[in-house]
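Participant: There are structures below to look over.
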Structure P
Amino acid sequence: MGDNRAYDYTPDSRAEREEYAIIQDWIPEGCRVLDLGCGEGSLLQALIRKKKIQAEGMELSPSGVEVCRSRGLPVRQGRIDDTLPWADDSFDYTVCNVTLQMVRYPERLLGEMARVAPRQIVSFPNFGNLRNRLDLLFFGRMPRAMLFGHSWWNTGHIHQLSVKDFEEILPRVGLQALAQAYLGRLMIPGMGNLAPNLFSTLAVFMTTRTSAAPLS
């Protein structure tokens with residue numbers, strides 16, 4: 001596979017991911033939602049259609065923004081791990097779906113998500129899963145299972161993290177978990193919920209703000 005750092009979307013790009021159903025179930029109808037790193041807008045479009053939300057998005061890729069706008073989605077172009085151009089509590093929910101591991105400043109992204117909305121939904125590939133551990137153990141190289149066919153040098157994943165890593169950063173950025181869901185294709189069905197850091201391949205968290213001081 002080629003370089004996936006540019007994320008060049010085409011007009012017929014459409015993604016239907018397994019975690020969409022979880023995110024849709026967690027977000028009430030009619031609320032205000034900001035989708036950060038929205039790609040070509042498939043999740044945003046699904047939320048508008050199924051949950052009748054008031055939605056906005058932000059995406060770095062010019063082609064992603066172009067595709068979103070061609071679909072009538074209100075999306076801005078820009079970095080999501082910088083100060084966001086929205087006031088405090090402009091939204092009810094902020095969403096960052098499988099993008100946290102791709103930004104330079106994930107702690108700043110989480111802090112900004114908390115600033116502009118009281119609840120946040122974050123999903124990410126769980127780099128601590130069993131397949132990656134075995135790949136590193138037996139081959140002594142950067143595990144490729146969660147790089148989706150890419151190599152360490154041509155992937156957009158620059159901050160690989162596990163479920164435990166995410167749980168550890170939450171209090172440092174002034175967040176606490178309200179709900180978790182885990183998806184996986186490893187081992188015995190249901191084992192991902194028993195040992196998610198070992199068996200799940202994707203984690204989805206809903207968080208909220210705490211009184212703890214955020215990471216500076």
Structure Q
Amino acid sequence: MNSLDKNGFEIVTGLLEPKERCELMTCLGPANGAGRRGVLGIPLVERMASSARIIALIRTRLKSEPRAVRGIYFDKSLKTNWIVAWHQDLALAVQARVDIPGFGPWSRKNGVPHVLAPAELLERMLILRLHLDDCDETNGALRVLPGTHLLGRLSASQIKSIVAGARPTTCCLSSGDALLMRPLLLHSSSRSRKPVHRRVLHIEYAAFDLPSGLGWYETI
């Protein structure tokens with residue numbers, strides 16, 4: 001089993017050229033609060049997310065043709081700082097609420113409907129996190145629990161029990177590196193303790209079509 005299949009995450013070094021990284025930082029600018037959603041609509045992000053190089057990387061790790069379905073830009077610093085508790089990425093951003101068996105519960109984030117998806121669909125998704133800055137344990141790097149993506153959708157009590165006996169791995173990356181991650185992998189992050197940025201472009205890819213009636217809120 002490769003790292004992604006076995007552990008639920010994989011680091012790809014030097015995926016972005018310095019010029020590409022600088023262009024993304026200039027284009028995206030500062031993020032307000034914990035993050036900026038809906039960035040797939042930005043032409044430069046759209047071109048990057050759908051480029052032959054990126055799609056080839058994602059395609060080899062999914063069983064069907066991938067499509068980008070959500071983009072979020074994070075900029076963690078001492079000014080915009082936050083803690084992320086241990087969790088799985090279970091929610092899909094969709095155009096409108098349609099009640100379908102296996103999907104739910106529902107919520108709204110920044111006015112956009114979100115629904116928790118069945119585990120069998122989440123297993124056919126992949127997250128690409130493009131790191132625009134160096135990150136380690138001092139500035140809020142992601143922490144993961146390897147192998148937990150194989151456990152399906154977990155309840156709050158199950159997550160608490162697993163975390164209590166686990167040894168987290170901190171994903172230390174350099175600017176230009178990428179982190180590939182399965183949505184069901186348990187992950188968290190702490191506050192930054194350094195006066196530097198930790199900018200990440202988070203892009204979600206799906207290798208399936210939504211059930212009839214549901215539509216992606218943003219996609220390429």
Structure R
Amino acid sequence: MGIKISGYIKNLVNAIIRFRLGLKRPTKAVNTRLLHERRENPQSFIIREVTTEDIPALAELHVKTWSDTYPNIKNPPTYEIREWQWRDQFKISDGSWFCFVVEKQNGELIGFAKGKKYNHSDLPGYSGELNKIYLLREYQRLSLGRQLVGYVARRFISNGINSMVLFGIPQNPSCGFHETLGGERLYGKNGEFHGGYGWLDLQKLAAIYPVE
């Protein structure tokens with residue numbers, strides 16, 4: 001009983017933190033207005049596979065979006081760390097991972113999503129992992145995140161992978177986004193929610209297409 005109560009309290013605290021952080025996020029109305037002010041529209045963006053030429057811009061984007069998502073973390077990863085991580089990732093060419101980027105018409109990267117194979121005994125029902133998904137704050141809530149997830153789901157399915165997990169932290173305000181897309185919360189044995197989500201069937205996510 002004590003363990004269950006402890007898990008409930010921690011989940012409640014994390015929910016409050018998510019709510020407060022969510023209040024700081026830009027609204028759809030604000031970002032839509034900014035989109036129009038920049039003379040952009042939903043058709044302005046290209047979602048494509050990442051290349052090695054993207055590494056410098058991708059590392060810079062990774063630093064910015066990660067820090068915006070976790071503003072209370074001291075000493076966040078630097079550009080040098082992120083660049084090294086991505087260059088190291090590109091050394092793996094066995095098809096076990098992939099990454100899509102969102103590109104503006106001027107070539108600037110504003111978001112990305114990375115997927116990889118998942119094979120761990122603790123969650124035997126899942127074979128893919130949405131390892132990372134980030135968008136610049138001013139481009140959130142404009143359907144681009146949904147489109148990225150759709151691209152990831154379709155790539156997994158084309159590779160014979162029909163399920164996926166995502167791991168994060170329970171305070172992340174994006175938890176609501178994952179749940180809107182049908183993600184099921186993954187709980188620990190003590191009943192605590194640690195920020196993980198699972199999709200056992202990717203077909204619905206694969207049906208998400210770019211805005212026409």
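Participant: Using the calculated result 36 for relative contact order in percent (Cα under 8 Å, 6 or more apart), pick out the matching structure from P, Q, R.
Facilitator: Of the options listed, only Q reproduces it.
Participant: Given a value of 13.2 for mean count of other Cβ atoms within 10 Å over residues 165-172, point me to the structure among P, Q, R it was derived from.
Facilitator: Value 13.2 for mean count of other Cβ atoms within 10 Å over residues 165-172 corresponds to Q out of P, Q, R.
Participant: Figure out for me which of the structures P, Q, R the number -5000 belongs to, where helix-only ellipticity at 222 nm (-39500 (n - 2.57) for each DSSP H run of 4 or more, over all residues; to 500) was derived from the coordinates.
Facilitator: Q
Participant: Could you tell me which structure in P, Q, R was used to calculate distance in nm of label points 7 Å out along Cα→Cβ at positions 69 and 125 as 3.0?
Facilitator: Comparing all candidates, it corresponds to P.
Rule-based calculations on the coordinates, nothing more; no lab input. The shown structure was predicted, so the numbers you read here are calculated from the model rather than taken from an experiment. Cβ atoms are built from the backbone, for glycine too; each structure is taken alone.
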